[in-house]
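Every number in this text was worked out from the coordinates using simple rules, so none of it is lab data. Here the structure is a predicted model, which means the values were calculated and not measured. Cβ atoms are built from the backbone, for glycine too; each structure is taken alone.
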Structure 1
Amino acid sequence: MAAKLRKGDTVVVLAGKDKGKQGKISSVAPKDNKAVVEGVNTSIRHTRQSQTSQGGRIAKAMPIDMSNLALVDGNGKATRVGFRLEDGKKVRFAKTTGEAI
């Protein structure tokens, strides 16, 4: 099955502690059905100081389930994704506006 959400897409979080936040997908793990979104679902990693790096608390974006994400269309609203054939190619389109992504 083709991926409805891909790296570089702008998405909005539908459920969880970060509900309503928007961000860009930085990586996708289709096998686990998870995606990493910049600025969403962050956790704090405590690192020890070394000669090469400064120690402290570093925020890291953790994977979030793709069922809790929705694509943002041209109007800035959440939309579902559909597929259709255009000129013999399979393209994704936003269900709210009908325009190709």
Structure 2
Amino acid sequence: MDNQTQDIERHTLERVTEIFKALSDGTRVRILHLLIQHPCSVGHISHTLNLSQSNVSHQLRLLKQAHLVHAQRQGQSKIYQLDDQHVTQLLEQALNHATHH
């Protein structure tokens, strides 16, 4: 390695690892894919993906910790959406790569 090569900063490496850990679960990928289409409540995600509400809540908590989703209160419900456009791009690139022959 020459002197021009830089390593990844520790904080950045930890965050990237956390993101990929969050994306390593099929249920969380399905939830993110649904949230690309439109923001949703826990109940809507649960019904659409045929998952228990407790499972959806648990998965959303992990996605929130990884800064991939955030929630906004709407009345008595929380509506979840992707944290920003980078999450959409990351998931779309992964899906494109997975289906590329």
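Here are a few things to note about the model shown:
- Entry that produces 0 once helix-only ellipticity at 222 nm (-39500 (n - 2.57) for each DSSP H run of 4 or more, over all residues; to 500) is calculated, selected from 1, 2: 1
- Comparison of 1, 2 by percent of Cα pairs over 25 Å apart - largest value held by: 1
- Looking at distance in nm of label points 7 Å out along Cα→Cβ at positions 7 and 79 for structures 1, 2, the greatest value goes to 2.
- Among candidates 1, 2, the computation of Cα Rg over 2.2 N^0.38 Å, for residues 23-70 alone that gave 1.42 used structure 1.
- For 0.85 (FRET efficiency 1/(1 + (r/R0)^6) of positions 39 and 55 (r between Cβ atoms, R0 = 25 Å, to 0.05), calculated) the corresponding structure among 1, 2: 2
- Each of structures 1, 2 was scored by distance in nm of label points 7 Å out along Cα→Cβ at positions 31 and 47; the highest score is held by 1.
- For the set 1, 2, ranking by distance in nm of label points 7 Å out along Cα→Cβ at positions 15 and 87 places 1 highest.
- Computed 26 for relative contact order in percent (Cα under 8 Å, 6 or more apart) - originating structure among 1, 2: 2
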